[in-house]
1. If Rg and Dmax of the Cα atoms in Å, for residues 78-173 alone comes out at 22.6, 64 when worked out from the coordinates, which of P, Q was used?
2. From which structure (P, Q) was distance in nm of label points 7 Å out along Cα→Cβ at positions 70 and 158 calculated, if the value obtained is 2.3?
3. Taking FRET efficiency 1/(1 + (r/R0)^6) of positions 62 and 166 (r between Cβ atoms, R0 = 35 Å, to 0.05) as the criterion, which structure among P, Q has the greatest value?
4. State the single structure among P, Q that was used to calculate log10 I(q)/I(0) by the Debye sum over Cα atoms at q = 0.20 Å⁻¹, for residues 102-141 alone, giving -0.57.
5. Cα extents along the principal axes in Å, for residues 46-125 alone was computed and gave 64, 23, 21; which structure, P, Q, did it come from?
6. With Kirkwood radius over Cα pairs in Å computed per structure, which member of P, Q shows the largest figure?
7. For relative contact order in percent (Cα under 8 Å, 6 or more apart), which of P, Q scores largest?
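Just so it is clear, none of the values below were taken in a lab; they were calculated from the coordinates. What you see is a predicted model; the values in this text were computed from it and never measured. Cβ atoms are built from the backbone, for glycine too; each structure is taken alone.
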Structure P
């Protein structure tokens, strides 16, 4: 898969402060009824203009272009007034600027047989969270929940939880534990009136939908012929990003992706670094 840009600023100061503190106490058990009934959520629009801005925020999709209707930004960024805002949270791996702080909680990080911390081969400055046991999930959730809450407080409408697929990429990650943590994230998001999006992991769409994810954000599903799996689970509530390199390697053009019946209603082509408007290398097209 294409090496995508990750949010440049990490998940923000709130998590860094929590990581620097002592090991978190057991968080309160979420109230399922309050999360699902007391706090209704709004799903992303299926029309308009979409942009994926993890490389840095922009007010428009081009210097003289339209303002996004739907935009995703890092949790440390500011929500865009008037748009539907999605907050990026790396829920299953560490962010680069938080790595050293997470090491203070190494029992929450996946390790190999020799006790060395696992890293993502594509992102060697990111360690892997280990949700395999209930107490590990409690510790992770106590640190990540304030970030999700902060997204709601600062005007975001939804969160996208990245790297659900670590259980597919690392044998030591327990699949059931990963989905249990994902379900915890769903309850936390809904309790804060945030919709929650599944990120990638096409093979997990039905399971993710069944535990309460509301929509999907998919990178390269057109290049890898996976869009139908997301559409089957989430209908029109899929946001699709393609990258030039992976399309070229798959022998497809963006126009061909746009012409496929199972592509998402909001499908864009972005440069792999996701650079802001006005910077060299930016690329943006929408079907």
Structure Q
């Protein structure tokens, strides 16, 4: 029996089950054989905010969670990526048990309540015409095939607690209501509705070509393969690409290869005013300005 794998209108290929119970994942596309969507990380290797927060604290802050440390102690986690020391100080920084589960939950709670990026069309009438043209070109040349403008979220509620502690009280965050605004918008009025997330991603992995390949694979994810980067908030995130090699949006587009080659070539085939209009549109994928008082 063969089953198409489609969710939110995105195709992840097909899976086949033979009569003897054997599962064939050979036609699965853009996701691991376990079929779990992993929307975090450049290569789409983390499934939850908690996982990516834990990893980021280690990579960027040098802080190991208690969960990692205790898993090293119990022998259920390879200490190699974390250091050469004994389990109680595997990273050899002189500090043990640095991030407990409650601390990690507060980080998840903070991240889940950040404002959603917005689309801010230019106010200048001349640029507004270019913006509208750029939005059309974005679809016409194939960018939206992977950078899918909008996905629907059925349930906006997130439990930020540690999954291994189900007996504790839930810490529920409604990402459509709680925290800083603006928020994702409801599709319909009324109490029961799905929500529109203008993410500009299909949350799927793609081969981006040899030029963008990382020096090594990430686990089972090949060096050439990356998650479709979400474009919301793009205007605030230069430089671009996984290693910051592209100083401008134009440079980032030109460096697309692999499965994105056709869309890249279609962009380059546009005349300069049309290419500029695409960039004007992409520059509108931003965030609402905020006043910070020191």
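1. This figure was derived from Q.
2. Values: P: 0.5; Q: 2.3.
That value comes from structure Q.
3. Values: P: 0.50; Q: 0.70.
Sorting by FRET efficiency 1/(1 + (r/R0)^6) of positions 62 and 166 (r between Cβ atoms, R0 = 35 Å, to 0.05) in descending order puts Q first.
4. Numbers: P: -0.57; Q: -0.67.
Attributed to the structure labelled P.
5. Traced to structure Q.
6. Working: P: 19.1; Q: 21.7.
The structure with the largest value is Q.
7. Details: P: 21; Q: 18.
Once relative contact order in percent (Cα under 8 Å, 6 or more apart) is worked out for each structure, P has the highest.
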